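Participant: So, here's a batch of structures to check.
Read-outs throughout are calculated quantities, based only on the coordinates presented, and are distinct from any laboratory measurement. Here the structure is a predicted model, which is why all the values come from computation and not from measurement. Cβ atoms are built from the backbone, for glycine too; each structure is taken alone.
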Structure P
Amino acid sequence: MASTPVAPLTLVVGDEELLVDRAVAALVAQVRAEDPEVDVHDLVPSQVSAGKLAEVVSPSLFGERRVVVLRSCQDLVKDLAAEVTGYLKDPADDVSLMLVHAGGAKGKALLEAAKKAGAARVDCAKPTKPAERLRFIKDEFSRAGRQITADAAQGLLDAVGNDLREIAAACTQLVADTEGRVDAAAVARYHSGKAEASGFTVADRAVEGRLPEALEQLRWSLAVGTAPVLINSALAGAVRGLAVAAQPPRGVPEAELAKRAKVPPWKLKTLRQQARGWTPRGVAHAMRVIAETDALIKGAGRDPAYALERAVIEIATNRAKR
């Protein structure tokens, strides 16, 4: 049975980046399945100007289909948000516009305008309860055509923590390294002892200044199919953690520090160890590198692998600088 065509206007709503990235990728893949020659524009607010927006959403002279992904719509400046709202009143027939919005109060007028225009909606709610994270783990294995026992899923969650990308990376590792139904013994054996080919491993080695290992892990992660955007997100998370651990405000409880760093409380010790040798200036530089890499990966550059390698080198070598 044929799938329903992608709507001319789609809202992807949520602040869980992994789920948002997956939803956008699935929609783009569906359009490409319908039309392999489709022209895709994946834009973040820093890449959008009035002229650029008009260019990508204007009707094509040759009737070519286009997909325009506009990420972080809540961060658009007022004039550009107004332009997008105006476009929604008379959209082009050959353009599939995907608006990605965090779902909060910021930029709510554009969100409401898209709803009023009849946009299809994809919700990417962040799992907040243990039961929801366990369901996510089971779904990850189902997606790969595998099964995991209930006690193994709980053991994996206990070992990894609550970060969804880290959970997904651990699931991917287990699928690659095991056969058949995954049980608690397999989780204990592989998760505790075997290096993960994931963005998190790349990020940890980079912020620790271990450049050869970081590059090796990066190349391996890309080789096994880890999406560049996931690797850069892991780098961003690691540097964000450094910013919190390097200069923690006095009197702030551990739970609050963990919340600011977006890590489980048990990982603060690791962050403090990684923060040694970093200065505020170095952390700020690393954040700029990651922002630039994010833009390159999402459309401003031609080679995401090269952009990531450059970012890893910049971050790892910057650790020793004062």
Structure Q
Amino acid sequence: MTADIGERSGILLIDKPQGLTSHDVVSRTRRLAQTRKVGHAGTLDPMATGLLLLGVNSSTRLLTYLVGLDKEYLATIRLGRSTTTDDAEGEAVETVDASAVDRAAVEREIASLTGEIEQVPSTVSAIKVGGRRAYALVRAGEQVELKSRRVTVSEFEIVGPPRRDGGFFDVDVRVVCSSGTYIRALARDVGAALGVGGHLTALRRTRIGPFSVEDAVPLPADRDQPAGFEVEERMLHPASVAGRLFATAQLDAAAVVDLENGKRIPLDGVAASEAPVAALAPDGRLVGLVQYDGVRAKVLVNFPTGA
């Protein structure tokens, strides 16, 4: 077992393997880091792979600001079959010969789903209905109808040549979208518009905001043998993460004390903004996230000394 990292905190970029839930990854990381204070920013389905952002110890306070970042995915849509979950893990609802579908037809439907759109999430999702997760209601045999929500699909394109497999038409796509967009629902809606149904057979998240899966580390395959996976060595320092998301303000020692005691302080060289500002100590430590009105900065989130 790795050494206890104590209260050291940071953000871990994990390349989630297929077959694990996001909670599985959190649980395994808790054992590796020997701390209960681990959370994630944005669920990935068990079928999906790719980037999962984890906060360790006090850096869980940053997760709120990571969840809403835009995301990029690579996915494979199979046209010719709809399923109960809109992906390959569900049962087939209907199979329709998609032999007449071609790339041009798919591109037209993809274009119609690009930009700001109204999307009805997949019923097997983590959205709460009456205090319960939609997927739990569906598994219990209850009928679930979710309301549409406005999302932004800023990029939606075919990558590589489509493939025919019997009566199916498989299309690899790249999607860049706002938080809350369901790629499974995009597959479902493309198939429905073409009259043949569709579902996802593969999904990989490649980016969240400025963080890329290329910089992520794989989770140890054997949960009973975590040796060699030193969590502390792989964590991004909270100041580094905050500096990639927000403007920064360098504080002197006196301002650090004032901010840690809850006082409002002036900031030099920082414009007033509704967005948080990362306040840094002279040694580079993240003291907190503050909101600055042009006169005084008030604390939104504090980070303990030594984190």
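Participant: Out of P, Q, choose the structure whose coordinates give FRET efficiency 1/(1 + (r/R0)^6) of positions 88 and 176 (r between Cβ atoms, R0 = 25 Å, to 0.05) equal to 0.65 when calculated. Write down the numbers at each step before the final one.
Facilitator: Details: P: 0.05; Q: 0.65.
Corresponding structure: Q.
Participant: When Cα Rg over 2.2 N^0.38 Å is calculated, the result is 1.06; to which of the structures P, Q does this value belong?
Facilitator: Considering all the candidates, the number was obtained from P.
Participant: Let me ask something else about it. Supply the structure label, taken from P, Q, corresponding to helix-only ellipticity at 222 nm (-39500 (n - 2.57) for each DSSP H run of 4 or more, over all residues; to 500) with the calculated value -5500.
Facilitator: Details: P: -17500; Q: -5500.
The read-out comes from structure Q.
Participant: When relative contact order in percent (Cα under 8 Å, 6 or more apart) is calculated for each of the structures P, Q, which structure yields the highest value?
Facilitator: Values: P: 16; Q: 22.
Of structures P, Q, the maximum of relative contact order in percent (Cα under 8 Å, 6 or more apart) occurs in Q.
Participant: Taking distance in nm of label points 7 Å out along Cα→Cβ at positions 64 and 240 for each of P, Q, which is largest?
Facilitator: Working: P: 3.6; Q: 2.5.
Once distance in nm of label points 7 Å out along Cα→Cβ at positions 64 and 240 is tallied for P, Q, the winner is P.
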